[in-house]
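What follows is a set of structures to go through.
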Structure P
Amino acid sequence: MTGADPLATSLAGVQFANPVWVGSSELTMTREGILACLGAGAGAVIAKSVNESEAARRQLDIADYAFLDDRRARVPAAAADRSAALLNRSGLVQQSLEDWLAVLEEGRRAADRLGSVLIGSITTGDPAAAPEIVRALSSVTGHVEVNVGAPHAREAAGGAVTQLTSGEGLRELVSRVRPVCDGLLLLKLPDAGPLTPSLVEAARSAGADAVVLTGRQHGFLPDIETLDPQLGSWGAYSSPAALPMSLYAVSKAFVQTGGELPLVGTNGARDAADVLRFVLSGARAVELVTALWIEGPAYVSTLLRDLERLLAGIPAAGLEQVVGASVARSRAYADVEPVVPPARPWARWLEQADPPGRA
């Protein structure tokens, strides 16, 4: 691979140094966290979300986080590795909007110096309140991510967080916030299964510049020794095992929009190979959270080094030339040739079995 900037990517005409982005989370909830992620070389950092709801801010007071090993047992955060899953409750920024904008202003100046991009974020509460918050965020960061897919919406106090899963509701929201966002408007969608294609189309038709796929799944996990649920409640779940499902959503959205709508992947990526898998599935950038909670912000530099090494073995001029490359090689079931010999991984057990009643 040749080229001065092999990791460079772009969304709707906006250039980014690389596709490794830090997603909105508690890691980007403070001045120190934002600056650490920017300083590590992230192509973009999405600040922790805000909205108008006092209940959403209070929800942070009950936040809890369970890292889980491959046997679903809880492990201390310090002992978790990148194979760990995360089940958690969370809330939104507890500062006033005015104070938060001051933090974002400092972060944006740092991003400008470092050749990175800071993106403001709102998690919808009352959709009618979103335009003024988007306007305020955009006045500082320019670009804004509107998260309509927060998995905590089902469990939060009424009005604290809203998850939109109808095309009509999505179009109405985007039509309200699009005119007040000066830069990119990114829409983060929930994992909505068969509804996802219609939500992607609604976001595109209403004027979103890019779509982020997908929000985390809802989760519930009993402890079989105490019988209590982990966290004592329901929560939001992420895991490396979620990666194929996230890639399914991204790849199908890539096909549906003919590769014309910029896509940002999230949920399941833990290393550079996973970032590349998102790109090959149609994403132009990838938001990571849990991997950076485990490894720290400096892990971004490792991801970039490893990603450039992986790309060096691909015959293309740069990362943007391989966006969706694996989708182009995929086939519908009806077009797949018969497998010869037939794939029957269960057959060995039937061949060894002694049927009941045999003499």
Structure Q
Amino acid sequence: MINVLEKAKAFYDLENFEFDQVGGHDGGRNLVYVCRKNDEKKYVLRISSLGDRTLEDYEAETEFVHYLAEHGAPVANVISSKKGKLVESFVMKSEERSTANADGEACYVSLFAYAKGMLLSENGYRYREGAALTELFFNMGKTIGAIHRLSKQYQPKHKRQQYFDKYNMEYISKVIPRDFAELKDAIANRLEKFQTLPMDPESYGLVHFDFSDGNYHVDYSDGAITTFDFDNCIYCWYMFDLAHLWTHGVGWCMWIEDGEERLKFMKEYYFATVLEGYRSETSLPENLLEQLQLFIDMVLIEGIVDEFECAAREGEEIDPEDIEDYVKCLVEDIPYAGVGVDL
């Protein structure tokens, strides 16, 4: 791992920097380091080495991030290497591959600005003093709205995957074992419905695909959000990112005991405020907003597939409890990710 880090550092002006590795989740694909120098400069160095993505995949991601940052979106920009590249690469030796837990020989490196602020979790999910939570909800929607507004105008040199390139039954049948027959039937049913959705430029484009409180920082001085980790960005419906905000926002209402009141909170207090922030940046087709429930199911499918992929990368079998609630919602047609009921 040390040899890999030294090779990655050589692409950038990182002399006299300290490197602290960020702990990743099980099955994660990247080595990530926070680079510090005298509390004056701070960057994030990412080393990707699984071998399941190509150079063009990483070039497409970083090109998008750079475009967003250059056009004013609140994202952590990618920093060019000494050679002026957004992505550098090298080939690891076999002993380095085993040390870095990598499956492929190619190793891809990018450097990003450090997002101003901190994770909500680092402050115990307490928002900034004297400000209402609605400010946070509004800013989350506004942030995604800014990204989508610019995505609608984006003309890339390099292309990321389209949604159905990955989310199709041929791939899903390989990832999910036969034991989960009911789940696979439920997913196949949803995929048929997804195929009928409009894919015009106002509805479908390059999205973050993983916008949650683990992938943005909040500046506690003014509430500004800075987004990072576009590693999963993909061409999909813009509604996906909003539905993702729904599923990752349920923690804000779990203190409410009554299911109907929880659902009311989510619709009228949380999501309505997210939409207000979103619409301050860009428009949203009403015919897609009316299908929020279908897009929530799309988010659940992504989460389930990711769990199976991560388990496979670790060489382990999935713990059914890790996906139990998501599976129940899909198989039993429980709406709104179960917010209104006790699963």
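If distance in nm of label points 7 Å out along Cα→Cβ at positions 47 and 303 computes to 2.0, which of P, Q did it come from?
P
Name the one structure among P, Q that FRET efficiency 1/(1 + (r/R0)^6) of positions 175 and 207 (r between Cβ atoms, R0 = 25 Å, to 0.05) of 0.75 was derived from.
Q
Please state which of the structures P, Q yields 25.6 when mean count of other Cβ atoms within 10 Å over residues 39-46 is computed from it.
P
Where is mean count of other Cβ atoms within 10 Å over residues 63-70 largest, in which of P, Q? Could you put the intermediate results ahead of the total?
Values: P: 16.6; Q: 19.6.
Top value of mean count of other Cβ atoms within 10 Å over residues 63-70, among P, Q, belongs to structure Q.
For the read-out helix-only ellipticity at 222 nm (-39500 (n - 2.57) for each DSSP H run of 4 or more, over all residues; to 500), a value of -9500 was computed from one structure; give its label from P, Q. Please report the intermediate quantities before stating the final value.
Numbers: P: -9500; Q: -11500.
Derived from P, not from the others.
To which of P, Q does the computed value 2.0 (distance in nm of label points 7 Å out along Cα→Cβ at positions 7 and 23) belong?
Only structure P yields this read-out.
Readers should treat all values here as calculations from the given coordinates under stated rules, not as data from a laboratory. Just so you know, these numbers come straight off a predicted model, no measurement behind them. Cβ atoms are built from the backbone, for glycine too; each structure is taken alone.
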